[in-house]
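Take a look at the structures listed below.
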Structure I
Amino acid sequence: MPGQYTPDFVNALKIGRPPAIARLFPNSKALIVSGKAIDRAMLQKGQAMTIAANARSHLVLRGALAAAQKANAAIILEIAKSECTYCATTFYNLACQADQVMNELHITVPVAIHADHYGIKSEADLAAAKTEIPAMFEAGITSIAIDASHLPDADNLLANLALAPHVPAWAGYETEVGEIKGKAGLSTVAEAAYLIKGLNAHDVHPDWIALNNGTTHGIEASDAGIQVGLTAEIHQALAPYKVSGAQHGTSGNSSERLRLIAQKTRTTKANVATALQMLAWGVKVNEYGNAMLDADKELVKVPGQGASDALWAELVAYAKKAGFKAGDYKKLNLPFESKTMAQPRDIRERSAKAVEDFVYDLLVNVFGAKDTAPLAIEAILAAGSYDLGPKAGRIEDPADWTGDKLKAKAASLDADKGPKGNFDD
């Protein structure tokens, strides 16, 4: 259902869009906002988190936005740094796609544009980021996850401190401790507190922290899933710093476990990527959005859903020639985006509708995000600006967190980070 341009919406549109968004889309009626506004809306409602939908394809983006409008929920659209290498959606066109669809469909809920897993693994990455991060915000990004979790704890903290000045003060800011590896190398209270305290001492106040709390990216191989108790314990320890949780690896977790994360922790952002990709293609998924495999460990296509049979046959043939397993199908997004969008309208619409229905159910019946759109607008109007400011002030003494001292503190932390490997998305 098209949204209504209420007086509050019109006022929020005037003051709530960050400068780059207003410059890029001067005549737009799309309320693209800082990630801070989305986080504040969830906190205001309480026991609520919203979807951060990885828009690997245009049809996923359309479905997620339609679901948000139907649920009257503020949401986040995102793409990870690694996804930009194998998807047509990138840091530099995600805002453009969102603005176009929001105007076309009269989407009036607030939406943030998030650069997820902006990975820092080396000095070269760090140097490049100082130029690229400003460019990303100039292209319409309104929120970012600085992910230096691949590095030792001290280097993770130092990377965040080096890059924080290049992130606009008004933008949503996510940091990460512990790569997303399932049950291996689980995050601890001590290492999460180390990162947040060290940032706080230098007046860097993240909106979210992502943890390795038991999930994996991609297709879940087991039902180990999110460790709710561990997550709650870490969030409680960080309560004075008012940092919210960002839940990664959501696809494949049971609805009950996700409800508990919303209800028992300070999580306000839940990333969903793989489930949405599979639904748009018409792959058979279980009730949790985890792709189901046949006896040969191949994906199962549902007749009459998602992509056309002809296009699916092309996808499968390409994957087999490339030696892709089920978890590698994400790499088909880029080479097949044009062919996906060239399908008949009814097929494109059924793909987007499958995403819409799944996301709507998550927002309303699992995440508790229904009717959070007005709360995000209220937060913007209360601030009188697109810049909502930090949630917490400085607590830690910067004298205790100089370069030598923070390295000494890191040396006392558990160094078990789990197995080596590629855990980018």
Structure II
Amino acid sequence: MSDPGTPRSADAIRERIRALVAEYHAAAFPGRDFAPGDPVPVAGRVFDERELQALVDSGLDFWLTTGRFAAEFERRFADRVAARFASLVNSGSSANLLAVTALTSPKLGADRLAPGDEVITVAAGFPTTVNPILQNRLVPVFVDVEHPESRASYAVDSARLEAAVGPRTRAVVLAHTLGNPFDCGAVADICRRHGLWLVEDCCDALGAEWGGRHVGGFGDLASCSFYPAHHITMGEGGVVFGASPRLEKLVESFRDWGRDCWCEPGHDDTCGKRFDWQLGDLPHGYDHKYVYSHVGYNLKATDMQAAVGVAQLDKLDAFVAARRRNYDRLRAGLEPLADVLVLPEATPGSAPSWFGFPLSVRPTAGFTRRDLVRHLDAARIGTRQLFGGNLLRQPAYQGLEIRAAGPLDGADYITRHTLWLGVYPGLTDAMIDFTIASVAAFVRGRRS
């Protein structure tokens, strides 16, 4: 044992802190067995001492903006999803905003999205898939999902998508609902034939594949979220990823105040001509670090968030496998109730990375979604609606310049009848079995 008076190096102290953090985790977050009456959350963070150690490690660096952990995360994330680049941001919502906004850049010339252009999306989804369309003064055109009683994928109906394309259509922005991919081949083909940009919202679908390729690789840009409910977490955080160097530069410009410079924080003169540019009406040689080519934002993540994400990436494959196991267990356990409950289906050709287990109460069931949700809530089993349901019925979207392309029967069905249960890796077999038993007991009680 060293003499307490002996000076220690910073590296040695750091290692001691890491060991203490592991001890702290064991004391502060002990495991416990599930018993009926304990909560069964619909989602949550799953972590161990490694995330805490990474978080403290980054804090000891005191590099408070993006730094070494952010660079590592971007590189490893891009490798994992087979993308050329990944640009880390502060949330999945910001990732969607940047993906759409990048397509409005004047640097895209005649290909840019301009105010009044139409962008096709689905009516049943989460607001932040749609909001960037409106925030950029574009016009959302809402199409329906596959009707759950025909095929319960909760994904866009690709035939209706193609029918919605009109003379003002310039882009398609779609999410992979609850980790179940839409028909990427059909959608990408529609966009290619009509010359449309495609943005894939993969916030609920990290690890999902269609045709053997990771989702996000079919569009021009894609987004992902690292909110605590998602497949991996940073607490808050998100990423924009893709294959185009041109779009990468635009995304990062809008993310970093709209600047024209692409130097990393703490670095100067990456271009080798910092004081030799002539842009806009600025004088020749104006410092390139302070030249702005876009009306941008500051949407960077911190290195502390990124450090947690790096630790979580090591567990992604295990997390996805656990979600699939929990989904399969729920699917098998609820199969006997298929006469009253619509059970979910994977999109043909896909390998979902389930975010949740969608479930619809048939109108002929003899009970309502509200009845089932209240029963599960009383048993402390978490449920959620399928986000905003038909968004055109939400208060926020009343009176805006939007349009529906055809009837939205599937979205309305979801609004009235659909909920979802958790499948996240923190759920145990005992929790899943308790959920199945609780749903079955409720249905038996309504049948008797």
Given that log10 I(q)/I(0) by the Debye sum over Cα atoms at q = 0.12, 0.13 Å⁻¹, derived from a single structure, equals -0.92, -1.09, which label among I, II identifies that structure?
-> I
Assign the value 0.95, calculated as FRET efficiency 1/(1 + (r/R0)^6) of positions 327 and 375 (r between Cβ atoms, R0 = 35 Å, to 0.05), to the correct structure from I, II.
-> II
Compare distance in nm of label points 7 Å out along Cα→Cβ at positions 47 and 119 across structures I, II and report the one with the greatest value.
-> I
Among I, II, which structure scores highest (criterion: distance in nm of label points 7 Å out along Cα→Cβ at positions 127 and 383) = I
Work out the source of 75, 46, 35 here, i.e. which of I, II gives that when Cα extents along the principal axes in Å, for residues 239-406 alone is computed.
-> II
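Just so you know, all these numbers are worked out from the coordinates, no wet-lab data involved. Bear in mind that the values here come from a model prediction, so they are computed numbers and not experimental data. Cβ atoms are built from the backbone, for glycine too; each structure is taken alone.
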